[in-house]
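The numbers here are math on the coordinates, done by the rules we state, and not lab data. From a predicted model like this one, the values you see are computed outputs, not experimental measurements. Cβ atoms are built from the backbone, for glycine too; each structure is taken alone.
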Structure P
């Protein structure tokens, strides 16, 4: 009896059936449209993930809200406009070029140019600070002799 119980417990996982995951929307076309739109939207919790790939609870809620807006007949652009009005441009992975985002678009290039200008300035300043020395013939011969002397082994 004891062995029969152990065998039944061991066979229990074989009775479990995992079906294929079903779309959350009844309409596969609507679900595909939602996923396509959600790939271009940022998860507000994860920030580096798209809304489509995020597992955060807020992302699930936003995907459901997008589905509901699609069922109401809103276009993709109307849904994007709604989300931007609610959460700001941060919800977009590719924020538009506006007066308040110019620093985001051109800031890295400006910092690079400032860094290059500083490097050129420092190199020119260094060149002026170190005078170029011209050796006489006698000094050049002495330097060559010193360089050609065999070095003594250190103890």
Structure Q
């Protein structure tokens, strides 16, 4: 499933629709270059889920938690972890894949494809006209990806 967002308003609408589909929780792996819009998308989804805290990139802290919305959100960033560091959080990532919560993992390519059985991959890329392309790939979360159509 591929969605092109030409404006921030387009991205906001996509995030709102995605948020409406994940109210029972899901695990999301995010891929994309620096500045592609991974954290911006997480912020917009969190806003749509009524998170009251300021949502920021967890680049330096590895994990940010948000508990004021309609569902808990856990936001990981693996960019600064080396292979050994990634190995230390595998169990934690598995823990955050269970239950009624939303877990976002930025720079998921650094976790060497360690992901729960059910998850969604979102690849964020730039298009030639500076719009963003969001590609949603389901691994056991077909109803969420199908709902975006």
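Here are a few things to note about the model shown:
- Origin of the derived value 8, 19, 14, 11, 11, 9, 9, 9, 8, 2, 0 (P(r) over Cα pairs in 10 Å bins from 0, in percent; candidates P, Q): P
- Computing mean count of other Cβ atoms within 10 Å over residues 37-44 across structures P, Q gives 22.4 for structure Q.
- At a computed 21, 30, 19, 16, 13, 1 (P(r) over Cα pairs in 10 Å bins from 0, in percent, for residues 5-60 alone), which of P, Q: P
- Answer label among P, Q for the case where helix-only ellipticity at 222 nm (-39500 (n - 2.57) for each DSSP H run of 4 or more, over all residues; to 500), calculated from the coordinates, equals -19500: P
- Among P, Q, structure where relative contact order in percent (Cα under 8 Å, 6 or more apart) as derived comes to 33: Q
- Computed 14.9 for mean count of other Cβ atoms within 10 Å over residues 45-52 - originating structure among P, Q: P
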